[in-house]
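Q: See the structures that follow.
Computed from the coordinates by the stated procedures, all read-outs in this text should not be read as laboratory data. Bear in mind the structure is a predicted one, so any value in this text is a computation, not a measurement.
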Structure 1
């Protein structure tokens, strides 16, 4: 990707708050409420990060991803994860073709649904680990290897996965290496009473929302470049590093509470995700500097899937979110 000049960066920066407002307005035509979920999803997109959307059935997880793709004018593919899904069903497969004139045979690669800008991995935990692992290379390196050849995925590229937290039959836990490649785990909760009334009224009427495209992939890539230019002061970086390091049990930074309740803490990717998310949040608010509040605002979606409570904590009902709250309290 060709880097932008200073004037182009300045224009992108000036227009960003208005662009974010326009995107949120288009998404609100379809998604009622859930402003926090929408904002966190957009922060991840602005930083090039992947997301897990966790919530019970019927909370519009799939609809949110499809609406985002519409508003961003990006190529969208949905993969329904099932126990019999194979890795080649995601990445693609090679077929042998014969030239009728010469009789020569050659292998040709047929793209799988991973070749899109936004990929919805619906109910990702319903596929076995072998199939889940087909996403690892694509998510980290934006490429697919098949038949000894590498195929580059078009930028921008995002994986947005959904999980149903209440069904455990026929599901497979995502391995820690896979979870760590998701920038955010976004929790979608039940709507408020007034919002639910609106959902019922609007979805049972003869009405179809027309979602307008606000930006294309090229503009989104420019935004991602501008986000990385936002400065983060050394004391904000130090605060972020302390927060992440304090989540690791049996280290000098860990408290007694963490040692007693955490099996595994967050790795270095967590610190990167916190700073990138904080930079995007600052820009969305029209600020070109990262503050401590920006880091605190993204700490839950960044850490909730990276901190693993131990058996003792689970038995006492201590969740990763309770551990994050304790980390924040200790970091004050």
Structure 2
């Protein structure tokens, strides 16, 4: 019996989606992130623990970049059940140095809450940031998002949000989205090792799979994925970009050579990453973040994806 696509067993699905098991050095990479993050919080001006919601988990850490700076929100990964904003402070440094203010968003984790609640918190954080941007010294008309893995899912869910109806915000309050190794179809996860933590049912899968809810209008999306990631991770990004383009929306896929599920984050937003300049452009000039390749893709959804 098929569980998901061509997969007939949990073992097959886990082989594709257990990113930690696929990268033996992942623990060392995560430890490096945490050490760098502690250093960044010591060295950069920051306002830690700004509350965007009523629960203890609903906070963000803000790193200013001067009056009128663009504002960029980052959502961490960890399969909705691991890590906190403090593990990813290191991502603020290169953007702040380039004049982009950064907020690293924290949220509650499964199994204490369901993914429905995490998505609600992510949207609440964005609404709070847009509303409070002037008080933070930021230009809210240049608000952009990025997220890694489960965070890539959250920023995609933000991109499909009906902001005027649900939050009384402008439809284009988000100017551009960078999803790194994102998860856009949650259908495999009820059959995976993650299910005891996630407790997904079919209704939750449908509500929280952005590929099933592509809107008629939405921000430009740049989906980056490591060329050494599993076939399923690469397919998820490829299919989501294709679905976004099929609606006539701007989207671009970048496979970053030589990177896995963890090192792709360094390549996308890290201080030495070749992708950093593009990320900064996304934050500084969101209307031009994706460039000619994306405009061509909107006209031709079958256009092959460029590589990073």
Structure 3
């Protein structure tokens, strides 16, 4: 079995969707249930995106998935090893093993479990139209500075490389742009208290690298329901249904940090409330349109057709 020792490279986009109830209006402190669901959705979204970027990083260095230029260098992901023994099988397969002990990144995260990646369409992942099947098996992410709260993924998602890309051209220029479509069908997410939720994603990401190291991702919903652009839907940890409409695609990257989105706005509707979230605001809730000085998100919620409303600014963690 051939293995690669690896350092963390993450593409993570912070997201929040809220639940719970509040009777106050124009609050500066969010309802506890709203804060909890915000944490759940932000972490679930960002960690799914993180794995997508790890996959791109790893497949860049595996010959069975299309690597042809040795100058691209060693692939590193913090706290993990790669089993590439089936890279030339049918289907071509690699598995990322996370050790469950190594703290990586800022804010610190500890990852455990396995992520298996299979090329189920196309000869190489870099081909236009290539499709990956990604299977999460007890993929657990622990957030050290959130009292060791965690999310554990079990289930399958599919990634499609719409445009294709040229790793050799990237090696020469340091620049790369591609569009990746993501679909899931009922991934189960388990939380630190044993509660579970169910997630479906329909997303289109523009993934860009400049100067070899500066990475940005802009993510939009990629399906339509009732005339609205939908990013995700499913069941919350509290047992309520939700659907999230993207109003403005969210964007983050290495310049300001993956957990500090610089753009984004959406509305999430559950069985008993809706909430609109705006990314990249200051502590007064005003949009920060440039630079890395944003404090966090502004959320505005509406329960039971206006019987309980409120708003709050929540800082990036």
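Q: Taking Kirkwood radius over Cα pairs in Å as the criterion, which structure among 1, 2, 3 has the greatest value?
A: 1
Q: 1, 2, 3: which one has helix-only ellipticity at 222 nm (-39500 (n - 2.57) for each DSSP H run of 4 or more, over all residues; to 500), as calculated, at -11000?
A: 2
Q: Name the one structure among 1, 2, 3 that Cα extents along the principal axes in Å, for residues 91-250 alone of 48, 44, 32 was derived from.
A: The value was obtained from structure 3.
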